[in-house]
Every structure is written in structure tokens, then in C-alpha cells.
Structure P
Amino acid sequence: MKTGKYAILVILLFNAIGALSAGYLFMTDPSGVKMGMSAEMLQ
């Protein structure tokens, strides 16, 4: 049971780190160019 909890926590941390970095990049450049996105992807 403990391994399941640790696995869920690792996945949650991975997801949180990705969300924080993507959020920071969108705040610094709302067009998404820094993330390699085009304007068509946001529509």
C-alpha cells in the first residue's frame, strides 16, 4: 500500500513541476513562443 502512495506522490510532483514551469512561461510570454507553441494552438 505504501508503494502506491509513493507512486501517486511522484506522479503528482511531476505534474506540479510541469504545471508551474508552463504557467511561468505563459506569464512571461503569453503568446507561447517560449514553449514552442504557435498562435493557432491557443485558438
Structure Q
Amino acid sequence: MGKWTNADVAAYMRYYNLERLHTANGDISPVDYENTLRKVSGFS
């Protein structure tokens, strides 16, 4: 596996966690979902 493969995997992980909407989370990204939980629970 070369440097291009590593960059492609990293780009996909960023997309999957930061941009892709997940129906199980109410059509928001996992990061946005976790941030919503922190706001509601008071954890920062």
C-alpha cells in the first residue's frame, strides 16, 4: 500500500465521520450527533 492509498483511506474516513449523513442519527453526521449530545447533557 502506497502513500496514495493512505491518503484515500484518510479522505474517506473524514467524509464518513464529518460529512456523510447517517439515517440512524436523524440524518446528521456522527460528529454533529455527538456534539448535539454534549450540548444536551452538559458535557463539553
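Please treat every number below as a calculation from the coordinates, not as lab data. In this text the structure is predicted, and so the values were computed from the model without any measurement.
Details
- When Cα Rg over 2.2 N^0.38 Å is calculated for each of structures P, Q, structure P gives the greatest result.
- Source structure (of P, Q) for helix-only ellipticity at 222 nm (-39500 (n - 2.57) for each DSSP H run of 4 or more, over all residues; to 500), computed value -24000: P
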